[in-house]
Structure 1
Amino acid sequence: MQNVVELHQSKYQPIQWVTGTFVAVFHIFAVWALFTFSWQNLIAALITWWIAGSWGIGMGYHRLLTHRGFKTPKWVEYFLTFCGTLGLQSGSINWVTTHRIHHAFTETEKDPHSPREGTFWSHVGWILQGTAQNQPLEVAQRYAPDLTKDKVHIFLSKYYYVTPIIAGVILYSIGGFSMVLWGVFLRQVIGWHSTWLVNSATHLWGTRRFETRDDSRNNGLIAALTFGEGWHNNHHAHPRSAKHGLAWYEFDANWVQIKFLEKIGLATDVYAYGEDKEESKILQNAA
């Protein structure tokens, strides 16, 4: 078994030129999109952003697959994972592996995107260098064994890049190339930076409800951009909780949708941290 220390992400590792080229090209096309505005293009971008960022990354990759904060029938799990591939943040197996390592070694030398290595590094540098975007198989088998044994997840992870291509073809048939610019490229760049801000900014700026061992913060602006993922201090204090916004003013769109799935019978064993429940557990244990 390869030691995780040997996989320490460092700004001194070789640059991932293929990844860097794709990221640069997407940013160029995203700027181009700004010169082709239409209400139809905006709607296309908002819909695909919601599917990829909320259903896919937030609810699917993060709260369901990584932390198992709730359960769903397998077809729902695969559907949310499929939505996650639209976010073009690597396949679910690699994403989950990297994120579980992040939680296991937050802000240490083993953290794939520690802000203590610098803000740029935690935001995007870790993607451009090192192996975090393509974890070795033995590491994935160690940190995501539940996914590496699932043939559907293996398939979706291997071909994750196909979904944006399919979306591009559909959008082109509906609204031409300008809709592709908005619904694929601009939406993708906004989605990337929104997720990257969780890795960087919410470990630097915001408020702290819990005294965790890391520097995680709750940031309302980033929560708005990520459908609730920005309540990051709450999340690091209670990673398994499918509910990240814990106060009435901490709106958590992903949590609202998970509760809706529970209401219609498509989500079960939903775990939500609540101080009242935790206090009752303490009293029961003391009795």
Structure 2
Amino acid sequence: MATSLSGLWVPLVTPFKDGAVDYASYERLVDHYLSFGVDGLFPLGTTGESPALDEAEIDQLVERTVARAGKTPVFIGVGGNATRKVTRDLKRLERHRFAGIVSVCPYYNRPGQDGLIRHFRTIAGATDREVLIYNIPYRTAVNLSNDSLLELARVPNIVGAKDSSGSIAQSLDLLARKPADFAVLTGEDALFFTMMANGAEGGILAASHLMTERFVAVARAFARGDLAAARAAWAPLASLVPLLFAEANPMPIKYCLWRQGLIASPECRLPLTGISDALARKLDTMLTERLAA
């Protein structure tokens, strides 16, 4: 049965403590976001620091996410810049009962559009799980064109895209041209309201680790066609998002989660470190104001 790719999906952070994955904090986070009624969970993405994890840690995170998620769908991050390695990783992980994968455009080696199309066709052909393509030129140095993405949309198990193209014109063109059964979830946190207002199915948003109920409210309001309610829910989020991306993601988010007691440490893995003192002061003020509201 096809997964309902809509609403708010949380790209989960991976908590660390003293260099190791903090699974107790991770499971607490999963339960926390499920309590808000989020529409899906996405471990092992950019926000989850997936390049810094080893195979055993990845296996444990997938197993624990699926075990706690219940009926909430889980798409896991399985991507890379070597197609054979991606398909091998996917085969290794398929013993877990996740609904699908989010697969980022291959980075560093900068393939052309033909290489991108063949890459994703090969991945989709290697699995019966659903595939969500993640286009984020800011991080990968390649931009999957809308023409290429729409060609890939013809592949039966390529069911949608996490759109972080960074170009509002490209994003709106995609929404105007996509098939009805192809889901576009924005990965541009600051454009969540704008993209939903223009027909996106939802968002996969790192910022939704905070004020989650507001992000859920935006998605629910659009689902019932209540633009005024969506605008009211979005208003306090507009100023939150820039703060959470003022320094490298997920460092600011982890700091906030730690300050709220949701994870035991704000630790990231190298090459990521921690946020500056100046940003910490701004985030502390934001958190204090939020708690007082």
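Observations on the structure shown:
- Taking FRET efficiency 1/(1 + (r/R0)^6) of positions 156 and 236 (r between Cβ atoms, R0 = 25 Å, to 0.05) as the criterion, the top structure among 1, 2 is 1, with the largest value.
- Label whose coordinates, when percent of Cα pairs over 15 Å apart, for residues 140-243 alone is calculated, return 61 (choices 1, 2): 2
- Source structure (of 1, 2) for FRET efficiency 1/(1 + (r/R0)^6) of positions 36 and 100 (r between Cβ atoms, R0 = 35 Å, to 0.05), computed value 0.95: 2
- Entry that produces 2.1 once distance in nm of label points 7 Å out along Cα→Cβ at positions 20 and 92 is calculated, selected from 1, 2: 2
- Structures 1, 2, by distance in nm of label points 7 Å out along Cα→Cβ at positions 52 and 268: label with the highest value: 1
- Each of structures 1, 2 was scored by Cα Rg over 2.2 N^0.38 Å; the highest score is held by 1.
- Computing relative contact order in percent (Cα under 8 Å, 6 or more apart) across structures 1, 2 gives 19 for structure 2.
- A value of 2.7 for distance in nm of label points 7 Å out along Cα→Cβ at positions 196 and 252, calculated from one of 1, 2, originates in structure 1.
Throughout, read-outs are computed from the coordinates displayed, never taken from laboratory work. Note that this is a predicted model, so its numbers are computed, not measured. Cβ atoms are built from the backbone, for glycine too; each structure is taken alone.
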